[in-house]
Structure I
Amino acid sequence: MPERFQPFGLLHLMTVAIVLTAIVFVVTYARRGSLARAHAMGRAIAVGLLVYYVIETTVRVAYLGVPFAHNLPFEICNALFLIGAFALYTRHPIALEVTYLWAFAATLHALITPTPGEGFPSVEYVRYFMAHGLLVMVGTFAVLALDAAITWWSLLRAAIALQVFELLVAGVNFVLDQNFMYLRRPPPSPTLIDSLGPWPIYLVSLELVGIASFAIWVAVAMGVRRVLPPRPPSDARPATP
């Protein structure tokens, strides 16, 4: 029988440590090589994200009994599998910005304050941390391995993209009678959203928290860029004397 999940318990902290160690290993390997190698790795990871998304959806529906509609890409994390794959494969600047900021402003929180349906060693537990760990890795890869330029304009573009996405999700919720992103009602189980006020007040609160998070992670990325300046696009290396 899987153990009951305990937030911030030893198992949770060990799991997060393993996930972060894997992220550091992958991103460091990409960063220490040429930019061309990082681009190739990014394309491979992009394909891997799509394959993982299909496999996870199949497992959740066929094995865990999760309704198919709950796997549609209308939650930020599910959408990031597609946005992140596009960003890494094409290296589109805005897609890279959105991937990084959405992953760190939303998905990272899911690692720190997780809500898996079951504890270790259940399939749901492993799936939960693998999925969110992959997305945080993709956001990290965008900045450190692909040298994505994150500026204060990135905050504006990521925020606009979020509003457009929310409008799309609101329409999908109406048509399919769903509650993606909790736009229609709060989550059934107690979450941090409960502290942000009743519906629809918490929607405004979440927007403000999201903008503040974007600002923090833009500042972090700009600081990292000063310490680790981008590599030359030509992958030029100094000649050996």
Structure II
Amino acid sequence: MNRLFDIINNFTTVNNFSFSKKYVEFKDLETTGLTVDTLYKNGSSGSIKDEPISNILGCANRGGLRYKGTMKNSISEVDYIVLYSNLAEPHVPDYFITPASLFMYYGDNRRGRDILSTLKKGNLILKNCFDFLHEGKRDKIPPIFVFIRGENGRGVIFKGVAVPGASGLNINNDLIKVEMAHQGETFLNYKATFTILDIKSISREWIEDVMRGDIITENTPETFKKWKEKGIYTPLSL
């Protein structure tokens, strides 16, 4: 255990933020960049096709952990990852540590399966991320975009670009197995610690690069490059 691990488990610092008043209309999603704490609105038809994240990034339109690319071998073949949370599921109680810009995200084992045998491979993706982090292979870890449910379900709010782990956090504590219970079953799941980097906005150009599988380009945020190249965590400061 260390001091940062104690902070992570101090719930007086959890989700201490207000809902956004900035927004982007649904019709503009396919050409928009992303700005932290901005609401990206749903479409009006009520169809799942009106879900915002898939219209911005071209990924799946359901699920808490989504990705573009393939998981045949490892996440080195994945272009990017999306972590989405409504911050309201008691059996996957995701939360933010606001002073430290940390995001605590629970895996996708909800039906008592083996921890790595979930249908959408979410826990395997998490394990790959942290394995590569611990091995110093940050070049194999794709960008991770974090969204939460907007107030009254009107859309999603972008919370930032995340990377696995945190400065000062022991590698034994950044991805841990936790015992959970749901619908009468008890099983193991992952609890992962991510740092939200100090990237307040990203351009549409970089989104287009990432969607093509080009991660490091002239459009890549410098803070993300610094983490990739040197492992330096620069937490978001607003």
For distance in nm of label points 7 Å out along Cα→Cβ at positions 27 and 115, the calculated result is 2.6, so let me know which of I, II that is.
I
Can you say which of I, II returns 19.0 when Kirkwood radius over Cα pairs in Å is computed?
I
Consider the structures I, II: one of them gives -22000 for helix-only ellipticity at 222 nm (-39500 (n - 2.57) for each DSSP H run of 4 or more, over all residues; to 500) as calculated from the coordinates. Say which.
I
From I, II, which structure was distance in nm of label points 7 Å out along Cα→Cβ at positions 147 and 187 = 2.5 calculated on?
II
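Given a computed value of 1.3 for distance in nm of label points 7 Å out along Cα→Cβ at positions 99 and 139, which structure among I, II does it belong to?
For distance in nm of label points 7 Å out along Cα→Cβ at positions 99 and 139, the value 1.3 is produced by structure I.
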If we compute distance in nm of label points 7 Å out along Cα→Cβ at positions 51 and 227 for structures I, II, which one ends up with the highest value?
I
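With FRET efficiency 1/(1 + (r/R0)^6) of positions 75 and 179 (r between Cβ atoms, R0 = 25 Å, to 0.05) coming out at 1.00, pick the structure among I, II it was computed from. Before the final figure, lay out each step's value.
Values: I: 1.00; II: 0.45.
Computed on structure I.
Taken together, the values in this text are just the output of simple stated rules run on the coordinates, not laboratory data. Please read all numbers here as calculations on a predicted model, not as lab measurements. Cβ atoms are built from the backbone, for glycine too; each structure is taken alone.
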